[in-house]
Structure P
């Protein structure tokens with residue numbers, strides 16, 4: 001990152017993911033899951049047409065990743081919801097079926113806002129909010145009760161600006177449960193996707209039909 005833009009807020013779509021239950025694994029097993037996760041993330045974003053030139057390099061979060069998508073016409077937020085996350089769910093389902101010895105589940109949170117950068121990486125209140133959504137107890141419970149390997153939470157901003165408008169490939173009725181998290185002194189609302197993805201879900205742009 002050019003030092004000329006340090007501390008200047010830049011708008012990004014923010015996707016954070018975390019491997020559920022990774023602390024129960026051995027360190028070699030965690031290393032294997034990390035490699036698999038980053039490969040699946042790259043494949044899912046590419047399936048949605050969001051190649052590396054439209055996003056920042058993935059930020060390692062130990063047992064997860066922070067994915068920041070730049071505000072370009074080729075990467076609208078609708079693609080994240082209708083293509084990228086469903087592709088990730090299907091890719092992980094296939095991985096779990098093919099390699100049950102390294103099967104895992106993912107929590108995913110989606111937000112968008114202003115991100116700051118310094119020499120240590122990205123930071124800011126909007127990043128904090130995405131991470132609070134990811135760590136919410138409601139999302140963890142949703143994943144435990146899910147038929148598939150992925151559970152998704154979105155911010156109020158994403159729900160208001162994208163989901164409620166019923167764009168192609170995005171069902172507002174699937175986001176039926178609201179919950180709250182705290183960022184500093186603020187109480188912020190998030191929404192859970194209460195339906196599971198099925199094979200071939202999402203728009204045809206993913207190219208991941210069963």
Structure Q
């Protein structure tokens with residue numbers, strides 16, 4: 001397996017400082033992008049859905065749990081006894097110990113899927129998940145969000161009983177939220193996925209292999 005070039009401490013420091021300059025530029029660009037995101041307009045979202053949950057039927061408004069904002073991860077439904085590997089990896093990366101921090105800022109989290117509740121509950125038990133995970137089976141929620149049959153992160157804001165969608169993202173926009181990917185991006189070999197720009201000889205494998 002190929003390895004990074006070995007250099008002197010002085011050469012390493014110079015290369016690291018040059019990368020640090022680029023990292024700071026990216027940080028400022030990300031801050032500016034987040035500022036634009038906070039200024040996005042919003043669109044009314046009708047509270048017409050009934051979700052199946054372990055504690056009984058709930059509306060979209062109920063999923064806020066009295067807080068002002070709600071973030072939803074829409075977990076793909078790929079059929080009975082089948083589960084999306086990417087959605088599984090994402091859910092494995094949701095740090096449930098961080099959810100109280102979101103709640104302290106007035107933000108609730110929920111996984112939502114078109115899978116029937118019984119299928120969700122069985123998979124939750126198998127995976128050891130404790131995060132909120134409800135079923136939109138039989139509703140148009142996923143289609144109305146634009147994620148049917150895909151996956152998506154959607155952000156909602158409420159004003160009293162009125163609900164608005166403020167943001168959504170999919171594909172690489174969801175991918176960047178994974179803790180494991182963020183850490184792997186700091187390592188020499190990265191995520192070891194075949195789309196990455198890595199030196200010749202670096203280990204790589206199919207992204208969804």
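See the values below:
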quantity: For distance in nm of label points 7 Å out along Cα→Cβ at positions 90 and 106 computed as 1.4, the structure of P, Q it came from; calculated: P
quantity: Structures P, Q, by mean count of other Cβ atoms within 10 Å over residues 74-81: label with the highest value; calculated: P
quantity: Label whose coordinates, when distance in nm of label points 7 Å out along Cα→Cβ at positions 10 and 82 is calculated, return 6.1 (choices P, Q); calculated: Q
quantity: Rg/Rh (Cα atoms, Kirkwood Rh), for residues 50-129 alone from the coordinates reads 0.96; which among P, Q; calculated: Q
quantity: With mean count of other Cβ atoms within 10 Å over residues 42-49 derived as 20.1, matching label from P, Q; calculated: P
quantity: Ranking P, Q by distance in nm of label points 7 Å out along Cα→Cβ at positions 122 and 146, the structure that comes out highest; calculated: Q
quantity: For distance in nm of label points 7 Å out along Cα→Cβ at positions 34 and 178 computed as 2.2, the structure of P, Q it came from; calculated: Q
quantity: Which of P, Q leads on mean projected area of the Cα convex hull in nm², largest value; calculated: Q
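Just so you know, all these numbers are worked out from the coordinates, no wet-lab data involved. Just so it is clear, the structure is predicted and the values come from calculations on it, not from any experiment. Cβ atoms are built from the backbone, for glycine too; each structure is taken alone.
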